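For reference, the structures are reproduced in the following blocks.
FYI, it's all coordinate maths here, none of it is from the lab. Just so we're clear, the structure is a prediction, and the values are computed from it rather than from any experiment. Cβ atoms are built from the backbone, for glycine too; each structure is taken alone.
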Structure 1
Amino acid sequence: MATIFTRIINGELPGRFVHRDDRCVAFLSINPLQPGHTLVVPVEEIDHWIDAPADLHAHLMSVAHRIGNAQQQAFEPVKVGLMIAGLEVPHLHVHVVPIRGVHDLDFSKADLNPDPAALDDAADRLRAALASGT
């Protein structure tokens, strides 16, 4: 059975995409820790990050780096946090989160009912920053 991320990648479920290539996608989290919280997800279903080949890790980190630079430009956080937890969905994903402090990486504080307009705005801001060559 396909993971929820595969269903998003395949267009079966909606996603606010900010990046797509043949190896991975990046889309906004539906339960963001902070505005602009983005997931970088390989197209291939791999459950545990340690099972992914090194070249895929490098590609995911390259995309996460680009997303992080765009978040820095679009949201002006103190830092951009990066995390691989892998407990909530059995499909490797890298969380890239604009943060003011480590408390902004606490999943118990995720917005479980975000305003769709705010998510659309965050996606638009990230896409614009990415397009500007960040």
Structure 2
Amino acid sequence: MSEVVLDASVLLKWFRTEGEEHVQAALGLYSRFSAGGLVVVVPQLLFLELLNAAARRWGWDVDRLERFAADLELLGLEVRQPSLVRVALWCGRGLTAYDACYVALAEERQTVVVTGDERMIALAGGLARPLASFSV
């Protein structure tokens, strides 16, 4: 069984595909995850980012947001918090604290973060892989 850290740019595509790039790659990762062939590790902040996108970007109403939040809790993602010192190190290298959280977690878990964020890919080196590289 393999393990990856997925950021919000990837997981958003699991819930809404309209207007998104690399949807098939994201859904391929979801298929592996739901079949038990992929462990997905995320920091707690992922859930806040997803709720924020659903509320602000997609304009979902409160009832839909509450259902979404409940569904997120049942998804079965492995939630882990990286060391704040490691997050600070990645912030010092130019990442936002939010993006640094994903990279630090991947570093601690000795895996990679899969993302659509070009800046994260550029700054994190081998710890970040583009979602596009998982195209099916």
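Numerical summary
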quantity	calculated
Test item: helix-only ellipticity at 222 nm (-39500 (n - 2.57) for each DSSP H run of 4 or more, over all residues; to 500) calculated as -15000, pick one of 1, 2	2
Computed 1.9 for distance in nm of label points 7 Å out along Cα→Cβ at positions 61 and 77 - originating structure among 1, 2	1
Answer label among 1, 2 for the case where mean count of other Cβ atoms within 10 Å over residues 29-36, calculated from the coordinates, equals 20.8	1
Entry that produces 30 once relative contact order in percent (Cα under 8 Å, 6 or more apart) is calculated, selected from 1, 2	1
Which of 1, 2 leads on distance in nm of label points 7 Å out along Cα→Cβ at positions 5 and 21, largest value	2
Distance in nm of label points 7 Å out along Cα→Cβ at positions 53 and 125 - highest-scoring structure of 1, 2	1
